[in-house]
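What follows is calculated from the coordinates using simple rules that are stated; it is not laboratory data. None of these values were measured; they are calculated from a predicted model. Cβ atoms are built from the backbone, for glycine too; each structure is taken alone.
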Structure 1
């Protein structure tokens, strides 16, 4: 019997990803692993783990396991998540024309993320934004799990 993966756990893992980290799911056990670029590079280059601090050695060994096994699948990356698109969809979901227009203006050009967050705060829409974003991340996670034929539960 296949392990049932928690959507919440997958979304939590996707939510903390950065450009310097990658997350993987073991399709058989449901284990989630987040590794830094340095740990993955050390594993790929087969570096001597004694050249690394003790706290990092275990993660390098895990990285070797991840890259040498077909059991681990990379979770959607920040690039796959398309945070800007989620912000834009949130703006378009706002019923009030004035607020919708103001939010859409804020997401144009450099500094869009900061201006958007400030505008969401100013309009007291933080709860709506975070709920919307969570729902979108859940959709991305469910689509990914379904595409990889991994059973999941919402809880």
Structure 2
């Protein structure tokens, strides 16, 4: 088993693959849900992050959406129908569990390359996570069902 550092783009591709699979096969969106805008757009969006740590690879994965998108994702995850309101705690828990599932699947796939990987706990952030100097990062916009989202991967640069 190789313990070489895994390329940032490979992490993002894997996260994108598992996110698309989750949206297609596990999230239950209402059939009447309208297609949202084509992109998540600029601005501050709530996000959930989780660390995957290993002896040669330490990475943070993230999922962000608009506030309405976070509500839609949490409702789909919980299988709710109709227009029942969710509490802020339910939205945070739903988003955290979605990313926890995604990160677990990414970790499983990447464990063939680095068997030392461990999964951290999800952290919900209502604002923007700052990325200072020395941070490598990559983002990709996807739709999870009708919800435009942004997937994030970042880590400390090796050159720092």
If Rg and Dmax of the Cα atoms in Å is computed and equals 15.7, 51, the structure in 1, 2: 2
Among 1, 2, structure where relative contact order in percent (Cα under 8 Å, 6 or more apart) as derived comes to 38: 2
For 2.3 (distance in nm of label points 7 Å out along Cα→Cβ at positions 54 and 134, calculated) the corresponding structure among 1, 2: 2
Computed 34, 62, 4 for P(r) over Cα pairs in 10 Å bins from 0, in percent, for residues 86-125 alone - originating structure among 1, 2: 1
Mean count of other Cβ atoms within 10 Å over residues 94-101 from the coordinates reads 20.4; which among 1, 2: 2
helix-only ellipticity at 222 nm (-39500 (n - 2.57) for each DSSP H run of 4 or more, over all residues; to 500) derived as -17500 - corresponding label from 1, 2: 1
Which entry (1, 2) yields the derived value 15.3 for Kirkwood radius over Cα pairs in Å, for residues 46-101 alone: 1
